[in-house]
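S.K.: Take a look at the structures listed below.
We did not get these values from a lab; they are worked out from the coordinates using the rules stated. Just so it is clear, the model here is predicted, and its values are computed rather than measured. Cβ atoms are built from the backbone, for glycine too; each structure is taken alone.
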Structure 1
Amino acid sequence: MNKLKIAILSYRSAPFSGGQGIFVYELSKSLQALGHDVDVVSGPPYPSLEDSINLVKLPGLDLFSTFVFKERYKIFLSKRNKSSNDWYEFVSTLFGGFPEIKTFGSRAYDLLKNSNYDVIIDNQSVSYGMLKIQEEIPLIEIIHHPITMDYKYDVQFSKGIMQRLSKWRWFSFLKMQKRVAKQLKVISTPSMSSKKDITEDFKVSSERISVIPNGIDFNIFTPMLKINRIPKQLITTASADVPLKGLDFSLQAVAQLKDEYPDIKLVVIGDPRTDGHTERLIHDLKIEGHVSFKTNLSKSEIAYEYAHSSIAIVSSLYEGFGFPVGEAMACGIPLIASNVASIPEITSSYAQLIPSENSDAIVQSIKNVFVNPHKYNLQAEQGREHIISNFNWSKIAERYEDLILKTIKNFNVDL
């Protein structure tokens with residue numbers, strides 16, 4: 001097979017939090033391992049990549065590096081030769097919007113319209129710029145899940161009309177994504193659950209959506225047998241301090257268990273907003289001494305935290321593809337996970353699946369492991385083998401390669 005020149009686009013790719021940076025790193029690495037020439041084009045925050053993969057930085061104003069108006073205004077004023085995208089970013093952000101997706105797509109088109117890439121893979125911007133790109137270069141759009149799900153739960157857990165209005169303004173980019181998604185020729189998503197939601201929420205024909213699961217780096221996320229697990233230590237991931245991650249219910253479970261198990265602790269991989277909802281809830285539940293947060297961890301450092309813990313919890317209300325689910329299973333740790341969306345597709349029968357938004361179910365599942373650790377450690381060992389067999393990035397990259405070749409072929413036929 002001829003070497004292909006591939007560009008992977010990502011409007012933001014935080015290397016230590018959220019699934020997008022992980023996805024970009026793993027997909028670029030795996031496609032390069034198949035012999036292709038891969039560039040990653042990203043807005044800030046920029047991803048961590050293999051040294052051999054070229055990072056093309058496509059910065060906007062990066063106004064979300066701060067939430068202080070004076071600092072944002074200073075950033076805007078300091079930008080020379082302001083473009084229409086710069087003005088749009090500043091004004092939209094001023095009124096509570098999230099404009100980065102739209103402006104990234106516009107900048108990406110300007111960068112790529114005269115390029116010599118064989119195919120473009122866009123990581124979930126679903127922006128107007130992608131419609132222009134797909135007319136000139138074969139394009140595959142990755143939609144991990146429709147962001148309508150994030151909006152749904154943010155509104156559900158909002159308090160008062162002002163918070164709801166704020167959420168409506170922030171998620172105003174959804175109008176664009178709904179328009180764009182219906183016109184995209186090739187979409188890939190990591191689960192059957194996400195495919196169903198994309199067809200329903202974005203009104204996309206299912207025939208244009210391929211399901212290719214994400215992989216798990218089971219060489220890094222692996223049991224560390226020389227490390228002793230802390231008997232009553234739990235671990236969860238909340239990469240974004242948002243209702244969708246369901247952290248509230250894990251915290252409520254700890255509050256219910258703290259008297260019976262005084263040494264219970266919950267390690268949260270993530271960063272709460274200062275004086276935000278999560279910090280206030282921890283204070284209200286009086287569990288400050290039972291909860292700690294770890295941020296900006298590498299994959300190896302996260303695996304190290306799993307090795308010290310005895311139970312992993314994923315209490316998400318929704319996951320397009322739950323990296324924390326697969327990573328915990330790869331580490332061979334007993335897992336409690338919400339029985340929603342894509343999660344059962346990943347876990348199969350190798351986790352305790354519970355109803356979402358149910359702290360009582362989390363409490364009972366934790367007690368199950370405390371009472372019968374042998375049973376659930378055996379389940380966890382089998383779960384790791386399940387991950388190795390079904391979520392291997394090498395095999396998944398071959399499926400992407402097949403989709404890439406099909407996309408290029410159909411594009412040439414349409415010319």
Structure 2
Amino acid sequence: MPIFDQGYQHWTGTLAGHRWRWLAVSRHGVRTLRKSWVVRIMLFIAWLPALALVAALTLWGLLEQQAATVVAFLQRIFPPEVIASPQEYRSAVWTVAYSYFFKAELFCALFLVLTVGPSLVSRDLRFNALPLYLSRPVRRIDYFVGKLGVIAYFLIATVIAPAVGAYLLGLAFSLDLGVVRDTHRLLWASLGYGAVIALSAGTLMLALSSLSRRSIYVGLAWAGFIFLGHMVSTIMMGVQGDIDRREIVQTGIKQWVEKNPPPPGVEMYGPYPSFRGRVSREKGKEPTAEEKAREKWMNGWSQAHGDLQTQVETKRAEQAPTDWRPLLSYATNLDRMGDWLLDTDAAWVTLGKTVERPRAMAGPLARNQGIQISTGPVNDRRLADRMAWQYPWYWSAGVLGGAWLLSVFVLTRRVKSLDRLK
């Protein structure tokens with residue numbers, strides 16, 4: 001076997017500063033994961049909500065230019081006030097569009113972290129690669145930041161890059177410099193929200209990855225933590241809502257039926273009426289006295305049921321600022337931070353004003369026609385209470401901050417310095 005002289009060879013590369021040592025770890029991890037077809041498919045799926053956001057902002061820009069085709073299409077969706085003066089609602093509509101985009105991207109981002117994150121630390125522990133890293137001029141902090149950079153790269157490509165790209169395309173189709181003044185905060189909010197997701201989800205995944213040498217167990221732990229927690233939170237909120245609805249609607253309808261007994265041919269199944277032997281009346285034929293009594297009773301029941309539903313909504317709105325159940329879901333905590341950064345609540349209030357007042361005016365007319373419609377005084381916050389989280393944002397910030405500190409503690413305990421490695 002020939003033996004080659006392996007003496008000293010001068011290195012002609014460019015020396016990088018010590019502050020960029022983590023970049024070598026990130027670059028290697030990204031290059032490896034980009035070869036995976038699963039990761040490529042996930043990135044493609046994650047860009048689909050961005051296309052929907054671009055389409056929404058493009059349509060709105062054409063609406064501001066009063067393009068006839070777009071006006072004819074959107075007047076079926078938006079109230080006349082919005083169609084007539086779209087510039088006044090520009091900020092609110094853009095905010096709502098970005099809110100829906102980030103809700104969809106958050107779901108994609110959590111799945112993407114599940115795909116790229118489990119093996120980042122667990123594989124190094126499994127194959128004892130830590131001495132190889134730390135025997136070089138790489139500190140533990142460089143190793144942590146480098147691994148976090150791998151997750152951050154894919155989350156930036158999933159969350160931040162599409163948001164910025166959609167914003168620039170939205171500006172291009174608006175043809176109005178005033179759009180920068182009205183919507184520039186969404187650009188900064190997108191960058192901040194993307195950073196929150198990357199830092200929180202990335203650190204948490206690295207901590208879970210350091211707890212096991214088997215990537216499959218890490219993936220199962222992440223899926224259980226994210227989806228089981230969200231399921232428990234949703235079930236608890238649903239149960240509480242059902243309890244409130246039963247307490248108000250069933251009790252109220254029972255009391256109303258006792259005061260207003262149903263006419264012949266009507267039977268009650270819980271709070272809802274059912275007709276026996278109902279026959280459709282021929283057109284132009286006068287209703288009988290029994291049919292008139294039944295119709296009058298149904299109008300009264302519809303009004304009573306609508307009033308009780310309004311009481312249910314009012315109670316939910318009163319409880320929402322102090323409801324702790326959403327905190328059990330990690331995804332909901334991230335979503336709540338997004339609502340705060342984007343100021344989604346104010347956007348829904350602005351849009352709610354255009355919907356709530358016509359509804360309040362149409363309520364009496366609808367009830368006269370026997371149509372069940374939510375009643376009650378004008379409430380500009382009706383949409384905001386339904387569509388945006390109302391509990392304090394700093395609750396979620398505290399939960400995410402606590403999870404981040406716990407993740408850092410786990411990482412420092414599991415990944416030790418070279419002189420402490422066993």
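S.K.: Match the computed value 155 of volume of the Cα convex hull per residue in Å³, for residues 143-246 alone to one of the structures 1, 2, and report its label.
M.R.: 2
S.K.: If mean count of other Cβ atoms within 10 Å over residues 31-38 is calculated from each of 1, 2, which structure is the one that comes out at 11.8?
M.R.: The structure behind it is 2.
S.K.: On relative contact order in percent (Cα under 8 Å, 6 or more apart), which of the structures labelled 1, 2 is highest?
M.R.: Once relative contact order in percent (Cα under 8 Å, 6 or more apart) is worked out for each structure, 2 has the highest.
S.K.: Quick check on the output: -22000 is helix-only ellipticity at 222 nm (-39500 (n - 2.57) for each DSSP H run of 4 or more, over all residues; to 500), derived from one of 1, 2. Which one produced it?
M.R.: Of the options listed, only 2 reproduces it.
S.K.: With distance in nm of label points 7 Å out along Cα→Cβ at positions 127 and 159 coming out at 3.4, pick the structure among 1, 2 it was computed from.
M.R.: Working through the options, I get structure 1.
S.K.: Out of 1, 2, which one gives 32.0 for mean projected area of the Cα convex hull in nm² as computed from the coordinates?
M.R.: Label of the originating structure: 2.
S.K.: Out of 1, 2, choose the structure whose coordinates give distance in nm of label points 7 Å out along Cα→Cβ at positions 215 and 271 equal to 2.9 when calculated.
M.R.: Structure 1 accounts for this read-out.
S.K.: Work out which structure the value 12.4 belongs to, where mean count of other Cβ atoms within 10 Å over residues 79-86 was derived from one of 1, 2.
M.R.: Traced to structure 1.
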